[in-house]
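What follows is a set of structures to go through.
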Structure P
Amino acid sequence: MSFKVKFWGVRGSIATPSPKHVAFGGNTSCVEVACGGRRLIFDAGTGIRNLGHWLLRKNVYDAHLLLSHTHWDHINGFPFFSPAFHEDSSFTIMAGHVSDDGGIKRILAGQMTTPTFPVPLDAMRSSLAFEDFRAGEDFKLHNDIQVRTVPLNHPFGATGYRVEYKGKAMCYVTDTEHVPGKPDENVLALIEGADLVIYDSTYTDDEFPGKVGWGHSTWQEGIRLARAADAKMLAIFHHDPDHEDGFMEQLEAESRSVWPGAIVARENMRINLL
């Protein structure tokens, strides 16, 4: 009956393995959600490597991998996802934005192709199923996990997710760019009343004007959306690689003073919703 969320990668754009990125983490996007023992994985950034090692230690051999989109920082950990190389493992990989571009299998195989990578997708001996859908569609997993999706405002497209299980709801909303003064109705509808909203907070409102068109949002907009949607908790996520620990600590204090429901996601942070 548990509903647990764990952050394995919280950084955006590029991994930041440096002494100034230790407190919050330098791995790119990967979030594990456990619903009564079944696992959903959101994105395959560099954080999925450590998640894979942990799953093997726990003898977990199946999961659904739900991708927000396929920019490098969200898929370049996939070739290092060790359970995918075990023949007794089984994974379903889903994406909602590439149906008209050859599908998710083609894209993941493409990044594991010479001359950019030495090990092909076919070397993964696990049972891999690839499922494309269109952002905006809803579906069920394991009969009791309801998933809702919406399209997000990001170059080449991205998908936002809402997972509902046993009366609780969490939302994964990255990468997306807002329009100042005009709340995104798709996002508002998705996160309404959610217990946890993980939101693209790459920039601050002060930084945002110089980044218009890059496909990202701000922690202040995340709070505005969460308040308007009556969400209970906002996880500030997808941290800019230039936001070092000192900056993030100040951001954490400021966001908490603006709205007590805000937290800043850190690697290895766990949140129990049920």
Structure Q
Amino acid sequence: MKFTVESFRAWRHKSVTLLGMSGVGKTHLSALLRAHHWFHYSGDYRIGTRYLDEPILDLIKQQAMQVPFLRDLLRRDWIYIRNNIKVDDLGPVLSFVGKPGDPERGGVPLGEFVRRQRLYREAEIAAMRDVPEFIRKAREIYGYDHFVNDVGGSLCELDEPGIIELLARHTLILYIQVTDEAEERKLIERAQSDPKPLYYRPEFLDAQLDTYLEEQGLEYAAQMDPDDFTRWVFPRLFRSRIPRYEAIAGPYGYTVTSQEVAAIRDEQDFLDLLETAIARSEETVDA
């Protein structure tokens, strides 16, 4: 949605999609707004609890079946396994996605990794298509006036026709941009200190794997240290996503900086920042 400052102030039931790389403060900001009675829709939580629930359980059961004691219990239906995914702890989703590399070092074989990447992409697309219905549910069932859509950093990678347009019709898209070199370095260093599973566009993954294997003198992805590859690829992924975020924010949304978001202390600060972003956008159009 596009607004003037006046029409934004008059928008009774506000719905905002937070766009940006993991680590820029989307989930922190969503939690702050939740404390001010905004409905927090976590894309990754929806993915894990609805669209990847069965694949995650299948993976867990596959591992459990390798333990004779557990295998017998599962076959006799004497125990059951379920996910315990939380909005602020998406461990099962991350474990399912995994990292490509040597299985002996915790990696996922490349073919299986690509399959899981495909499933994650399909799940994220489905979770984004659910946003309009959850906006309705948030207001009509749960009694929330406002809605914040906390999307994964990979939204810009989906390349699925209609998804961004759908979000733009139902929400104000707010891109949280990292403009300070020190902040960018801090975000990258934080990600590299604790490398987590990531989603990659297939073309990006293929190109980066070829480069990494050549640089390391390796023949196969199965020889890679999964953590080392994830550390190596993160800065490249981060920089490849910037123009994709900007291509969404330009025609469909508004842009603020991570420093501006870090200064938010309450709901009013957030609303003031949105008005600032809208006013800046209007000035750019007038210019």
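Figure out for me which of the structures P, Q the number 2, 8, 14, 17, 17, 15, 10, 7, 6, 3, 1, 0 belongs to, where P(r) over Cα pairs in 5 Å bins from 0, in percent, for residues 30-181 alone was derived from the coordinates. Value 2, 8, 14, 17, 17, 15, 10, 7, 6, 3, 1, 0 for P(r) over Cα pairs in 5 Å bins from 0, in percent, for residues 30-181 alone corresponds to Q out of P, Q. Computing volume of the Cα convex hull per residue in Å³ across structures P, Q gives 150 for structure Q.
Out of P, Q, choose the structure whose coordinates give FRET efficiency 1/(1 + (r/R0)^6) of positions 118 and 150 (r between Cβ atoms, R0 = 41 Å, to 0.05) equal to 0.65 when calculated. It must be structure P, since only it matches. Name the one structure among P, Q that distance in nm of label points 7 Å out along Cα→Cβ at positions 38 and 246 of 2.6 was derived from. Only structure Q yields this read-out. Starting from the value -17500: which structure in P, Q was helix-only ellipticity at 222 nm (-39500 (n - 2.57) for each DSSP H run of 4 or more, over all residues; to 500) calculated from? Derived from the structure labelled Q. Of the structures labelled P, Q, which one yields 32 when relative contact order in percent (Cα under 8 Å, 6 or more apart) is computed from its coordinates? Here the read-out was taken from Q. From which structure (P, Q) was distance in nm of label points 7 Å out along Cα→Cβ at positions 62 and 94 calculated, if the value obtained is 2.1? Corresponding structure: Q.
Quick note: the coordinates plus some simple rules give every number you see, no bench work behind them. Owing to the predicted nature of the structure, the values given are computational and were not obtained by experimental measurement. Cβ atoms are built from the backbone, for glycine too; each structure is taken alone.
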